[in-house]
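Readers should treat all values here as calculations from the given coordinates under stated rules, not as data from a laboratory. Please read these numbers as outputs of a predicted model, since none were measured by experiment. Cβ atoms are built from the backbone, for glycine too; each structure is taken alone.
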Structure 1
Amino acid sequence: MRRGTYSKRVLPVRLTPKMEKQLERLCEETQRPKSYFVRKALKDFLEEESLYRMALERWMNKDDSIITAKEMHERLGI
């Protein structure tokens with residue numbers, strides 16, 4: 001993540017004392033700012049949440065057929 005490519009908007013976040021201590025230690029060890037790790041964690045979470053919701057939507061869709069791993073491999077020829 002590069003500097004200067006983000007909004008100047010600030011989002012207050014409450015951390016537990018343990019999380020704050022861990023974050024501070026990580027920042028000291030890596031010489032990176034807290035905002036770097038908070039942005040990275042949020043980005044990773046949003047990507048995972050998106051994949052989870054997509055999978056859940058497909059799971060709940062009764063018109064979407066479910067196949068076994070073996071069937072998938074056969075269809076893909078692997």
Structure 2
Amino acid sequence: MTTTTTEQRLVDLAHEHLGIDPSPEANSNLAETGVSSIDLVAFLKVVSKEFNVTSLNVGDCDGVETLRDLAALVDSHKG
């Protein structure tokens with residue numbers, strides 16, 4: 001599967017802000033990376049700012065397991 005621009009940027013952001021090393025894949029399960037839920041909430045704020053998606057909130061992330069899932073959510077909230 002081809003990685004979208006949003007997915008690639010999320011991979012880069014996850015590496016930078018969550019300290020996932022080596023850089024995660026778009027289909028990496030976030031829970032399995034060892035990132036805490038508190039870190040994920042903070043990461044969501046970074047993502048919202050990066051993509052200028054202010055309507056995105058924690059409740060929207062139910063069922064989001066991978067960066068690919070998050071990319072689809074971000075893309076669906078873009079104007």
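If you line up 1, 2 by mean projected area of the Cα convex hull in nm², the top spot, with the largest value, goes to 1. Hey, helix-only ellipticity at 222 nm (-39500 (n - 2.57) for each DSSP H run of 4 or more, over all residues; to 500) derived from one of 1, 2 reads -15500; which structure? Answer for the origin of the read-out: 2. Given a computed value of 0.10 for FRET efficiency 1/(1 + (r/R0)^6) of positions 41 and 65 (r between Cβ atoms, R0 = 25 Å, to 0.05), which structure among 1, 2 does it belong to? It was calculated from structure 1. Each of 1, 2 could give FRET efficiency 1/(1 + (r/R0)^6) of positions 17 and 57 (r between Cβ atoms, R0 = 30 Å, to 0.05), but the derived value 0.20 comes from 1. Taking FRET efficiency 1/(1 + (r/R0)^6) of positions 9 and 49 (r between Cβ atoms, R0 = 25 Å, to 0.05) as the criterion, the highest value among 1, 2 goes to 2.
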